[in-house]
Structure P
Amino acid sequence: MADTKVQERVDQLRKEINYHNNRYHVLDDPVVSDSQFDKLVIELKDLETQHPELVTPDSPTQRVGAPPAEGFAQVEHSLPMLSLANAFNYQELEAWYHRVTNLLEGASFDMVCELKIDGLAVALTYQDGRLVQGATRGDGYRGEDVTHNLRTINSIPLSLLEAGPPRLEVRGEVFMSGEAFAKLNKEREAQGEPLYANPRNTAAGSVRQLDPAMTASRNLEIYVYALGYAQENGMPDNQWDTLERLKELGFRISLHNRICRTLGEVEDYYRQWLEERHDLPFQADGVVVKVNSFEYQQQLGVVGREPRWAVAYKFPAEQVVTRLLDIGVNVGRTGSLNPFAILEPVVVGGATVKMATLHNEEDIHRKDIRIGDWVTVERAGEVIPQVIGPVVARRTGKEKVFQMPDRCTVCGTAVVKSPDDAMHRCPNTACPAQFFELLKHFVGKGAMDIDGLGERWSRILIDQGLVEDVADLYYITKEQLLGLERMGDKLATRIMDNIEVSKSRPLSRVLFALGILHIGSEMADLLTQSFHSIDEIAAATEEQLTDVPGIGPKIAASVVTYFGVDNNREVIQKLRAAGVKLEQEAPSGEAADLPLKGKTFCLTGTLSSMSRSKVEAKIKALGGSTSSNVTRKTTYLVVGADPGSKLDAANRLGTETLDEGQLLELLETLGIRA
C-alpha cells in the first residue's frame, strides 16, 4: 500500500501533466520543453508501476489503457444532439434572421459565429471533474460509447483544470488536421496500402476503431463548441461566455469564433473564411450562426430535430471539371441497377474523386450526360460527389449516349422497370450481386448483427459456395469455417457463437434483415406490432397491411410480392428449421388483453421526464403502437415542448392530443411510472 507522500506526489504529477498538456494541445502555448514534460510522465508511470493501486482511469498515463473492444455499447444522450438547418446563400440567411426576429417579437440579439468543422460530433460527460463517458452523435438520440478511444485524444481533458458542475456534458467536433492526414497517407503509400479518401471519414473511422491504440496513432484533435448539460448549473447564460468558461475548465475552443451584433457582421465573417478556408489546418464547410442568449434559445425552441436558434451558413459546393471515361452499373440488394460515373481522377474539396453519383437513367438523359463528355463534378461537405452536367462547349462529336443495359450486368436476367419506379431492376432474387449486398445487410448491425461476418467474409462465403441464401448461414459448421484461408479458431468460434445468438433476435429485426423492398427498421417495427409472426405477415393481404398505421399501398404491395416468391418462402422455412425466432412475444400476457391494444401514438416536441425511446417502449409494453407521422389512424398525438408540424396535422385531422402530464397520468393509471 502506498504511503501518503507517494499519493501526494502522484496527485501533484497528474496536476502538472494535465496543466502542461492543456498548454500544449489546447492553448498552443507550452511553457516547458518536451524533455521536461516527458520526465514528468516517466516519473508518474514509474510510481504507478510500483503502486498499481494508485492507477485511476483519468490518469494521463491511461490515455491508451484499454484492450481492443468486441464492439461498442449504445449510449442514450441526456439531451438530443440536434441537426442544423442550412442556409446556402445570403437570402436564406436573411430569411432565418427575420424568422428569429419575429419569434422574439422584435427583440435585438447577438449572434455567435463558429466555423463548421467537417468532423465527427461527440458528447463528453464528466462526473466530479473526471471524464466518465464519450459517445458519438449516432442518430441524435443514441450514439456509441467510444470512451476508451476518445481518451487517446490529447486535446480532450481527462479531468477538469478546476471545479465545475458535478455532472457536465459538452459537445465537440473530432477532426484530423490536413497535416496529420497527409502524413498518414504518405506512410500508407510507402507501405503499399490504399490511401484514405479524406480527413473527415478517416477521423470518424479512427474514433470507431475497436483498438484504442489505433485511434491514438491517428493524431486526432477536437474543438468543443457547446454545453450539453450541467448539473446544478452555475454556468453562464449565453453561448459566448459559456465557451470562455469551458476554456477555463480545460477544453479546447476555436480561436476563430466571433460574436456579431448585426447580420452584416455575420456576412463579413462568412466572406472572410470563404476566402481563407483553405488556409485552415482543418476542413470547414461553412459557418454556424447561433443566437447568443440561452434564454432566447429556449424561447425559440426546436422544430423536428433542428433548433430555430441556429443555422449552418454553408460554403458553396466545390466544383471541378474532368472527363467522364465511362458509365458503370452496379446492382443493389433490392435488384436496383445503379449507374455511376467513372471519372478521370480529380481532386475535389481535398479528396481524390474517381467515381461519382449519376442517380438513374432518366436523370442522365435529362441532363444530357454522355460517355466521353467533359463534366462538372460537385462535392459539398460529406455529400457523395455527383455529376452536375456536361460542358457542352467541349464536345467533339465522339461522345456516346448512355443506355441502361436490358439485362442484369451480373446474372444476365432481363431487366424490368415499373412505370411508377425511377429505377431499373433485376427481378432475379438469386442474382449473385443482389445476394452479396443482401448478405452484408442480413449480418449487419440493426439486422441479425452477426459480428465477425463483414463484407470480406460475406464475399468469401459466397465465393466458396458455403451460402446460397441467407438461411444457409445457420447450417455452416465450424469445420467449414476453419477450412477457409486465414480463418483462425478464435474467429471461427466467435462467428459460430454469434450466429447462434442471432437466432433469438426479435421478429422485427428478422423482418428488416430479409431485405424486403421498402421495409426499413421502422416499417418492420410497425408490422410486428400488428402481426405477431412471420406467417401472419406472409398471409396478410394488401388491404390488411394498409390497415396498419404508417403502412401505405406501396409498402403493402412490396410485402405481398416478397412472400409470393417461392424462393423467399423456402428461405423462411429454412430459417424456421434452423431455430430462428419467427414469432413476436407479447410483452406480458396475451396481446389482446393489453390496455392500449389498437391505439396508435405519435410524438412531437421534447419531453422532459423521459426520452422518446423510453416513451415508445412503455406504450408498446401496454400493447399500443407508435408511428412517425400523424394520419387518420393516429389515436393520440403526444405534444412535448416546441412541437413541430405534426401538431398542425393533428389539428387538421381532429386527432386527440395529450400533453406530457396527461401522458404520464395515462401511463400511471395503467400501472407504468416514468
Structure Q
Amino acid sequence: MTLPAPVLDDRRFQDIVDEAKRLIPTYCPQWTDHNVADPGIALLELFAWMSEMVLYRVNQVPDRLYVKFLELIGVELYPPSPARTRLLFELAAPAQEPVRVPAGTQVATGGSDEHPVVFMTDTEVQAVHPVLSSALTRTAAGRYVDVWNGLRTGTEPVECFPSLQAGDAVYLGFEESLAGNLVRLDVTIDGSPHGTGIRPEDPPREWQAWDGADWRPLRLLSDSTDGLDSDGSVLGLVGPRHEPVPLGTTRAHWLRCRLMSLRAGQRGYDASPRLRRVVPVGLGVSAPAHHAEPAPAELVGVSTGRPGQVFTVRRAPVLVRRADERVRTVVRTRAADGSGEVTEEWLDWDEVPDFTETGPDARSYVWSSTTGEIRFAPHVRQPAPSPDEPTDARETSPVDRFGVRRYGAVPPMDAQVWVTGYRYGGGHRGNVGARTLTALRTTVPSVKQVYNLDAASGGVDAETVENAKVRGPLELRGGNRAVTAADFERITLQAARGVGRARCLPPSGAGEPVRVLVVPRAHAEPELLELVDLDLDTATEEQVRASLDAVRMLTMQVVVDRPHYLGISVSARVRAAPTMRLETVKAGCESALYRYINPVVGGPDGHGWPFGRNLHVGEIFGLLSGVQGVQGVEEVVFSSADLGQERGSDRVKNDRLGNVVALPEGTLFASCDHVVLPVQ
C-alpha cells in the first residue's frame, strides 16, 4: 500500500475556469459574453488546462520536499518535554548539621529495568537541623500572646486555640528556613484530655508555613497525635519556600497550626488542646527534579572555516539549554620563535533561535533540540551595493563590497568546537508512577533512601512530522495574532507541550471574556482515566495564558479554563458467540466503550470526543457489534454518573438518560463504570 501524497493545491480545471470568470467584471467590465463559444473563453479554458497541468506536477512533489518547504518557512519540530516531580531524600539519622543535596543529583527507577528512567534535581537543597526559637498563640480576633517561655520550660501548658473560633492558631518560630524539609514535631500534650470531641481521623485543623506571600499548607505524611489530642508526632513536608516574617514583636520562620471552619458532618473541639512541649526533628529534604541525563563536555568537530557548518552532538534529543550549557571554540597557536610553546584562545558563543537579527560579527549558533544539530551562521550572496549609493548607506549596508551578507561570525579554520555539556532525555517515558524513583545514582552522605511522593507528569514526546505538516499551513494562515476562535485554539496548542486539545468559546455578550478550554495530554489508559488526570497543572496554564496575552487584542480578556466533564455510564447486554468466553467478550466490550467515550482518545476519529457532538444509542450498538466475539447487541442504556467520586462500586449513578444524550457547550463526555452483560 502506497503512502498518501500531500495535496499542495487541490484546484481542478473547472475551479480555475470559474475563478477566472469571476474576475472578468473586475478587470474587463466591457466583456459580457461568457459563453463557451466566445474566443476569450476558449483562451481562458486553454490557460486553465495548462494551469491544471502545472498543479498536477506540483502535487507530485514528494513528502521529503514538502517537509523542506516547511523548514524554509521556519516550521520546526517541537522537542520533547521532560516529566517533572519532587524527590524526597530521607536521612539515615536526624540532621545535626546541614546535609547538602547538590543540583544535578541523579535518581533512577529501581528494579531490573535495562534502561532505567533517570531524573536530575534542578537546584541545590539542604536538610537542616530545625531550631525552635519562639512560639505565639493568636485568637481569631487578631490578639497575639507570646507563649515561648512556657513552652520552652514545659512549666506552663499552651492553649493552641484560645477562643475555639475558626482562625485561632498556635505559631512555632524557627531560626532558619525549613524550605523543602521533612520535619517531625514530637508533641507532648497536657495530661488531661482537652482535645476531646473531634474525630481523630478528621480534625478541624491545618498545619501551614509562610512562603513570603501567603500561608501554604504543609503536606502531612503522618499524625499520631489524634489531632493534638494525645502525645505523638506530626510528620510534615514544608513547601519549596519558607520565608521569615515578623509576627507580634518576633521575626522568625513560622509554622502554624490553625483551627479551621467545620465542614458538613465534621466535629469540633470541646476544649482547646494544650501543648506542654514540642521538639522538632529534621529527617530529610525534597528537591524538584526533571527527567534528564547529563552529558559531559564534548568535542563535536573541527572547523573548516566555511560558513553554515553543522555539527551534531552524540546524544539527542537535547533539553533546553541552561546558562552554563553552550558552545565554545579553541584555537591553538604554536609560538613563532621556535620554542614550541602553545597558546590557547577560548571563545564563548551565544545560542540564538535563528540568524535573522544577528550582526555580521556576532558569535552565534542555532542548536536544534530535536536532532542535536549545532549550526553556525550562513553567508548569503546578494547584489552588491551600488557605487551610486551615498557613502554612508554603503558603510551601513549589511552586504559587503563583494555582495555577501554575513549573518554571523564563523569559527576559524582548525578551531576545535566544544560543547560545555548538555542534558538529554524527556518524553512520555518519564511519566513514572509514585515511589518508583528509588535508585540513588549520585552519592549523597547521610541519605538513607530517596523516592518520589507523587507521580511524575508533563513528559511529552517530540512532535511528529505528520503533525508538523498539519501545523505549518495553520501558522501561515493565522500569522502571529489571535483574532478568530481558530487562532486562539491554534496558539493554545502551540503554547505548551502538555496541551492535548483546545476549544475557544467566543464572548457571550459585551464585556464578557473569551474562554479557552484546555484538555491536557492525559496518558492514563482509558479504563483508568480519572477526573484528576484531566486537571490542568499550574505550569501549563501559565504558559497558555502568557502565550495568549502576547497575541490577543488589548481590549480582549481571555480566561483559560478546563471543560466541564459529563460522566456517562453505559449498561449493555450483548449476545456472545458460542465459541467465545464470556469474560473475554465482556472485557473487549467495556474496553471499547472506555476508549470511545473519552475526552482524550475517544470519538469517531480517535482524537477525543468532539465538542458539541451528541451521543446516540445507535453508535453504541454499532461500536459493540464490531467487538470480536459479539454476535448481536440486545440492549443499551445510558446513565449519568458522578465523576468526582472514586472509581468502584460505590460510585453514584444518577438518572437514566434517553437514547440521545445532548452535549452542552463547553462540555465533554467521559466514561464512568460501564457494565456489559454478555449472554450466550
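We did not get these values from a lab; they are worked out from the coordinates using the rules stated. Everything numeric here is computed off the predicted structure, so don't read it as measured data. Cβ atoms are built from the backbone, for glycine too; each structure is taken alone.
Data for the structure
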item: If relative contact order in percent (Cα under 8 Å, 6 or more apart) is computed and equals 9, the structure in P, Q; result: P
item: At a computed 0.97 (Rg/Rh (Cα atoms, Kirkwood Rh)), which of P, Q; result: P
item: Among P, Q, structure where distance in nm of label points 7 Å out along Cα→Cβ at positions 129 and 321 as derived comes to 6.2; result: P
item: Computed -5500 for helix-only ellipticity at 222 nm (-39500 (n - 2.57) for each DSSP H run of 4 or more, over all residues; to 500) - originating structure among P, Q; result: Q
item: Mean count of other Cβ atoms within 10 Å over residues 217-224 - structure with the largest value, from P, Q; result: P
item: FRET efficiency 1/(1 + (r/R0)^6) of positions 113 and 457 (r between Cβ atoms, R0 = 25 Å, to 0.05) - highest-scoring structure of P, Q; result: Q
item: Value 0.00, calculated as FRET efficiency 1/(1 + (r/R0)^6) of positions 337 and 561 (r between Cβ atoms, R0 = 30 Å, to 0.05), assigned to which of P, Q; result: Q
